[in-house]
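Derivation of every value follows stated rules applied to the coordinates shown; laboratory data play no part. Here the structure is a predicted model, which means the values were calculated and not measured. Cβ atoms are built from the backbone, for glycine too; each structure is taken alone.
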Structure I
Amino acid sequence: MKVKICGIRTVETALHAVQCGTDALGFVFARSKRQIMAQEAKNIIETIPEHIWKVGVFVNEDSAEIKRIAESVGLTHIQLHGDEVPADYQSIGLPIIKAVSVHSPKDLEKIDAIEADYILLDSPPTEYRGGNGSSFEWNLVKAIGKSKKNIMLAGGLDPENISKAIAKVNPCMVDVSSGVETNGEKDLTKIKDFITNAKNPGEEEDYDNKNL
């Protein structure tokens, strides 16, 4: 299982996540309590091994501005977390992750029409488009990863529930931000536990069949 730790703002956190085995790091350039400036992101990215994804998270940003930031800081992937049409951002020249907020089964109907390298299933937005710490009903997307190999999962994940989420949805990658924080700051112990539990989920008991 591949893991993305999002909302990175310090070198210490980035290097710790890498040491623990993360596959991707996310940098939020959109308005957020985890927003980072381009120069800060560049300083961190310069310390990260080449094989780690450096994902820039944007919300309804102009494609030219995203391309400028991507080239200046060294991003490898673009995450679109707003109302964007991915086709409008192909000129950036980087793999695109498109977030989809899951409210109901109807939200899943639009997935097939999305032209993106990866689809990120996330919980409905609150004040910000992502990273709000709430999960959605995983039964809505049960085992979707078995039929679609580019599904990423986010929304309310944490070290305690990640194994169950993986067993339920079967995504190719899981994405966490607030679930590895304490008092709004990244918690190094939670990052380690999350990555360990995601990559070694063990035997999971299906919640739907418990106590029947």
Structure II
Amino acid sequence: MRVIDPSFEILNAPDAKAMLRHIELAARTCYKSEEKINEGSAADLIKRLIKMGHHSVLEHSSLSVRFICDRGVSHELVRHRLCSFSQESTRYCNYAGEKFGKEITFVRPVFWKKGSLMYKTWEGAMKEAEKAYLYLLNNGASPQEARSVLPNSLKTDIVVTANIRQWRLVFNQRCASAAHPQMRQSMLPVLDAFSKLFPVFFEDIYSDFQSDIDKFTGMSSES
């Protein structure tokens, strides 16, 4: 049994200036104001459009992120239907194989401190789930059958691709205080990274959640 913390990787990080120019050209098509394009015009225009709520132009560029998270988080992610998803399949992945170290990997709950009674109870349940899964496989069950005993804490890889408008929607919903703590743990660092790489698109949302980003960084280090 292996226990890890969630993580992410941005798979396509295009040049920010190129993204801005691309979206500016699309936006100025609406007003036939292409002649106003200059070295610094893109950022100013896009900031104004975001402030005005004219977000449709943000659909012309997309970003892909590989999340390593638990199955509970992935079940919530795929509800964002306008995104595209590719996810590790428990039907075909045999975690008893060498590729997976002959063990199950689980994602550590952010809300229970390691060593606490709650954490120990969770840890015991994960060990039993792994034991049952491996027993089923060793006695002739297929991976798609044995997966029936796997819990929400099972680690999964999922690639999410969305346009800029959708990422903004995802961050506003999944970074909010009402979101599940482990969803926030996965999503707030992505917002932090996006705001540094592409500030024009995400700096307003980042400012709303900056204190939460700092808080979850501290929570993760204590887990």
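Between structures I, II, the calculation of relative contact order in percent (Cα under 8 Å, 6 or more apart) yields its largest number for II. When mean projected area of the Cα convex hull in nm² is calculated for each of I, II, the greatest value falls to II.
Could you figure out which one of I, II the value 41, 35, 20 for Cα extents along the principal axes in Å, for residues 78-149 alone was computed from? So the calculation was done on II. Largest in mean count of other Cβ atoms within 10 Å over residues 38-45 among the labelled structures I, II is structure I. Structures I, II were shown, and helix-only ellipticity at 222 nm (-39500 (n - 2.57) for each DSSP H run of 4 or more, over all residues; to 500) at -7500 was computed from I.
Starting from the value 2.6: which structure in I, II was distance in nm of label points 7 Å out along Cα→Cβ at positions 118 and 142 calculated from? Derived from I, not from the others.
Once mean count of other Cβ atoms within 10 Å over residues 102-109 is computed for every structure in I, II, the highest value turns out to be that of II.
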